[in-house]
Structure I
Amino acid sequence: MGRTDGPEGTENNEIPDIPAITTEQMIDVDRAMVDDYGIDLTRMMENAGRALASLARTRFLDGDPSGGMGGKRVAVLAGSGGNGGGGLACARKLSAWGASVEVHLSKPAGEITGVPAEQLVILNHMGVPVHEPAPEPTGPPDRTGADLVIDALFGYRLQGAPRGHAAILIGAPNQSGAPVLSLDVPSGVHATTGDTPGLAVIAHATMTLALPKTGLSAAGAVPLVGELYLADIGVPPALYA
C-alpha cells in the first residue's frame, strides 16, 4: 500500500494490517454514517477538508501557508460531488490560514448542488477566486506558478473515463510542475481496480478517507498515488468493526 500516515501528515508506519475496501463497501460506509449514525455529509466534508488542508500545510507548504508575503499559491481543482466539496472545504481552510487560493470548477457553479454548493457560497463570501468552465473548450489552466495543486475532481465513485471540462482539468496538474495532492483517489483512477480508463492525475501524495481503497495498491495505480496518507472523517469504531 505504500506509506500510511495520519491526517496531519505525521508518519505512522506502525499501523498494522489496515484493510482496504472497494467502492461498493465505501458506499455502504457512507450510507451507514448518514442513516444509522446521523453523521451528515456536511460533517464528513468538513472533516475531509480540514484533514486535507492540514496535510497540505505540513507536507507541502512548509507549515506556513501565508508564506510571509502574499501567501503560498494553491490551485484547487474541484468536482461537483462530495470529493469536490471536500476540496472546497480545504480551499476555505488554506485561505483562512493565509494561502493565496484559487478554485477551478469542473462544472458551472449553477450546476453544483447540495453540500458542495454550500461550501462554494462561503468561498464566494470570502472572496476566494472561483473559475468556472469557459463556454468553449480550452486547454488546461496554466498552473506553472503554483506552490501546490489540490486534486479534488473525482473520488471513489468514478465510473468510466473522465469527460468534459473535468478531463481538461486533469491535464493541469500533470503539466504544471507543481506538487500535486489528491483527495481520496487520484482523479481518473478507479478506486476498486486501480484501472485508468482515460486521463488520470499523477499525484505526489494522496490522502484517502476512512480506509484505503483496493485500487490504490494496484500495480498500475501505485505510481499515480505517490505517498499514501489516511485521514479520519469521523467513522465510529463500531462501524469500522
Structure II
Amino acid sequence: MYLQSGQVHPEFRNRSEFPVEIERVTCMFQTEAGLKPYEVSVAVPQVLAPRQLATFQIPFQASLALVQHTNSYSFVVEGRAHAAEFKKEFSRCGYLLIRDVRSPSRHFFISHKDPENTDLARRLAHYLRKIGFNGFVAEEEKRPGLDLWVEKIIPAIDSCVGFIVLWTVEAEARPENVHRELDRAKEMSKRLLLLIEDELAVPKAFPSAVEYVRVPSKAAEQDLIDLVTNIEGIYRTGGFGA
C-alpha cells in the first residue's frame, strides 16, 4: 500500500527470421514460503522485426510478500509468431535488493498464547521487521535471572509503540496471561490491535470501540502480510507516534 515502488526493464530480441508480436510481459518475483509468486503483468503490444531489440517498462509496488535481501525475478512473455500463440518463460533474469523500509528502532508487543502460538507470533514479528519495527515475542527475549513480569514483560509493554493481541482458540482456552498483558497495555494507553480467528468472540477485555481484524482459523501468511501492510499505512499517516 505505502511500500516503495520500482520498475524493471526487460530486454528481448527477436532472434528469428520472421516478425514476432509481443502482447504481454509478466514479471514474477520471489516470495516468502507458502505464498504464490508476486506477479506484475503489463500489456505491451509491439511487433519485433527479425533481430530487433525491444525494452519494456514494468512498474511494480513492493510487497511484504517479497523475499528480503537478494530477490530474483523471472519473466513470462506472451504473443504470436507464425500466426500461432506462444508463451515463453525466462527464469532468473535479474535480481533486486530488498531492504527493510527503515531500520527497526521501536517495537510492537505481541501478546499470544505460549507455546501454542509462538510460531505465529514469530512470523508476525518477521513481517514487522520489514516495515521497520521489531516484534517483541517474550520467548525470544532471553533474560535469565530477571523477574519475568516485573523486569521483562512490563518494561516491554510500557515502551512499545503498539500492542498486538493474537486471539486464537488456544488463547481463548487459557487467556490469563494475555488478559494480564492487555490490562497493562490499556493502563498505559497503548494503541491496541486485535487479530482474531473466525468463530471466536471478541475478548471482553478488548475495548469495544477499537476496530479489529478477523482471519480464518490458523492465520495464513497473507493474513499477517495484510495486517502489517495496514500498520505501515497507519504509521505513514501519523499513527504509532509517526
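Every read-out reported here was derived from the displayed coordinates using simple, explicitly stated rules and does not represent laboratory data. Remember, it's a predicted structure, so these values are computed and weren't measured experimentally. Cβ atoms are built from the backbone, for glycine too; each structure is taken alone.
In this comparison of I, II, the computed figure 3.6 for distance in nm of label points 7 Å out along Cα→Cβ at positions 180 and 220 is attributed to II. Comparing structures I, II by distance in nm of label points 7 Å out along Cα→Cβ at positions 52 and 108, which one has the largest value? Checked I, II; max of distance in nm of label points 7 Å out along Cα→Cβ at positions 52 and 108 sits with II. State the single structure among I, II that was used to calculate mean projected area of the Cα convex hull in nm², giving 16.0. The read-out comes from structure II.
Ranked by relative contact order in percent (Cα under 8 Å, 6 or more apart), structures I, II are topped by I, which has the highest value. Looking across I, II, the calculation of helix-only ellipticity at 222 nm (-39500 (n - 2.57) for each DSSP H run of 4 or more, over all residues; to 500) that yields -9500 traces back to I.
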